[in-house]
Structures are given as C-alpha cells and as structure tokens.
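**Student:** In the part that follows, the structures are each spelled out as structure tokens.
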Structure I
Amino acid sequence: MASVKLTKNELKKQKDQLKQFERYLPTLQLKKQQLQMVIMKSIAELESKEKEYISLIDGLDDWVAVFAENALFSDDKKIENLVIPDKVIYAQDNIAGVCVPVFKELTFKDIVYDVADYPLWVDEALIRMREIARLGMLLKTLRKQVELLNRELRLTSQRVNLFEKVKIPEAKENIRKIDIYLGDQQTSAVVRGKIAKKKRQGATA
C-alpha cells in the first residue's frame, strides 16, 4: 500500500475516492453477470450449430457413391468448381458493451453450368455443399463472438477484483489511519491546551 498523507485534505480525497469506487463497483458486477449469461447462451447456440454441422456432414455418407462420379468429370467440371464462396455478410451487434460480428449470409459466385453435362444428383449436391459452407461460416462467427465476450469477461472480472480486493479496502484503511492520526492530534492539542492553561493559572496564583 502506498504511503498516504495524514491530512484533512487527504481524508476528503480518500472519502471521495471511496464513494466513486463503491458507486462504480455495482455497475461492473452487473456487467460481469450480463457477460456470463450471454456467454452461456452463445456457447449453447454454438454447441447446437456444431451438432447441426456434424449432422450435415454425416448426411453426406448417403452421397458417397454418387460423389465418386465426381472423379470422372474433367478438372474444369469438378463439382467443387461450381460452389465458390464470394462474400461473407456480417452485421455488428453490441452485446453487454462488446461489439461483436453477427453472421448474416454467405454468398456464392454465380456460376452457370450446362445441366446436360451433369447427372441429376448434382443440383441437390450443390445445395448441400452451400448449406455446409454457410453453417461453417456461422460457426466461425459464433466462435469469434464467444472469444470476444470471454476476453471482455476476463477484463471486467479483473476490474471487479481490483475494486473489491484492492481499491475499496485500501481507501477504507487510509481513511481509518488518517482518522486515528487526526484524532490523536486533536487529543494532543487539547491536552497541551490544558497543560498550558494550568501553567498560566499557576503563574498568576
């Protein structure tokens, strides 16, 4: 703990600081609670979408046989060449004071192909591949949200601990020390005054 001046001005300063700390602490505690709730909700959504993503990937097992036909196509007509991501569209949201990206859409390049060059299953395959790509980008965005929210939670928790365990106890201890010192000084002044008075009375007797 840093040394503190034992004066009335310092006492006022410490009391003012204590009021500020005690007024600000509940706001930090509320923000911490909000962040914890939002993070729990975000993690639940992330886990749900991860299961959905795994389910989509597992659903491709039924397509293994037909996808094998992809190897028969020339390089310029491979199915993966028909599904090329173009733009990721995000929005920004403020969650508990944290600016986070919100996934809106993943667009794909408009590739025209001759249906006569491909078997019937290709149209459905392209839809599935776009769904998987979109969901993958959503998962990436949700993970970024959780990362940003967790970072803010750590900072907020550090501030709460700083106020609860350092700043407020320190201010209270400083106030106690100054009060004791000023009280002792006042008592000493009264005692000195009484002694001086008795001396004057003795001198005039």
Structure II
Amino acid sequence: MAKIKLTKNELKKQKDALKMYQRYLPTLMLKKQQLQAEIRTTELRIKELLATKEAVDESFKPWIGVFCETGFFTPELLQIRSITTSQGNIAGVSIPLFHGAEFYTAPYDLARSPLWLDKAVAKMQQVLLLDLEAQVLEEQRKRLDHELRVTTQRVNLFEKIMIPETKSNIKKIRVYLGDQQTSAVVRGKIAKRGMERAVQ
C-alpha cells in the first residue's frame, strides 16, 4: 500500500478516485454479465452444430461401405474454395462471424460415376460447413473467454482492492485532519487563557 499524505488536497484526490471507481465498477460488472451470456450462447450454438453433425454422420453410416469403391470419392473431388467471415463486436471484443463457404467440386463423368456420388458430395459439403462454423465459433468463445478473464480481474481489483483501500485512506485522512482541527482549537483556547492571564 502506497504511503498517503494526510492533507486536504490528498483527501480530495482520494474522494475523486473513489467516485471514479464507483462509477466504472457497474459498467465493468455489466460487461462481465454480457460476456458470460454471450459465452453461454456460443457454447449452446457449438453443441447444436455438433449434434447436427452427429445426425448427418448417422445418416451417412449406411453409405460408408460404398466409399470403399476406389477412384470415385477422392480428396480432389471436393475442396473448400473460400470461407466467408466478417468481424463483429460484442462488449468491445472483436470476434469473427461465419457467413458460409464456397466449394469447388471437380468435374466427373456422370455416366461412369456411381449414383451415390452426388449425394455423398452434398453430405460432405454439409459436414464441412458445420465444421467450419464450429471452428469460427470456437475462436469466438476463446476471445470472449479471454476478455471475460480480464474483465473479472478488473472487477475484483476495483471491488476488493481499490475501493476498500481508497475508503480506508479517506477515513485515515479525515481522522488525522479532525485531530489536527481539535488540537488547533485546544491550542487556541490555551493561548487565549494565557493572554487573559497576562492582561490581568
């Protein structure tokens, strides 16, 4: 704890600091609540995406055997051409927002390809979209978690250290200044009695 001066100027400075801390603390607490709510929303969305992906995977199980047919479903058949994202802002935190993705499907001979290939390509696009959105949401959650940690530290600093310390400093200065004032009054009375005795 830094040593404080026991003066009226220091008292004013401490009072101003206390007002500032008390004014900013509710804003920080509101930001903390907003971040917590956004993190919960993001986590729910991630769970929804994973559940949807699991359902798609389940619907894919009957098709797994046909993927063994060689030469049809190759890595070159379906590729991600571009991912569309933008930057959003939640409680002052810059976060990525997922808007979609564009895929490239390599041309294939419809006459020689099996009938299931079109459906397999569509399902793979669906799975890839779900994966990409989940990755962007994970990045969102990571950034929001970091900001929540920083905000919580600030709230704790203000609530548990700065405000109590400043109140304690104000109390000390007031007690000291009160004692000084009482002492001055007592000295004044003593001096007055001494002058009255000298006059007699």
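**Student:** When you work out distance in nm of label points 7 Å out along Cα→Cβ at positions 111 and 167 for each of the structures I, II, which one comes out largest?
**Tutor:** On the way: I: 5.6; II: 8.7.
When distance in nm of label points 7 Å out along Cα→Cβ at positions 111 and 167 is calculated for I, II, structure II comes out on top.
**Student:** Which of I, II yields 1.50 for Cα Rg over 2.2 N^0.38 Å, for residues 23-142 alone, as computed? Show your work: numbers first, answer last.
**Tutor:** Details: I: 1.50; II: 1.45.
This figure was derived from I.
Each value in this text was obtained by applying a stated rule to the coordinates, not by laboratory testing. Since this is a predicted model, take the numbers as computed values, not measurements. Cβ atoms are built from the backbone, for glycine too; each structure is taken alone.
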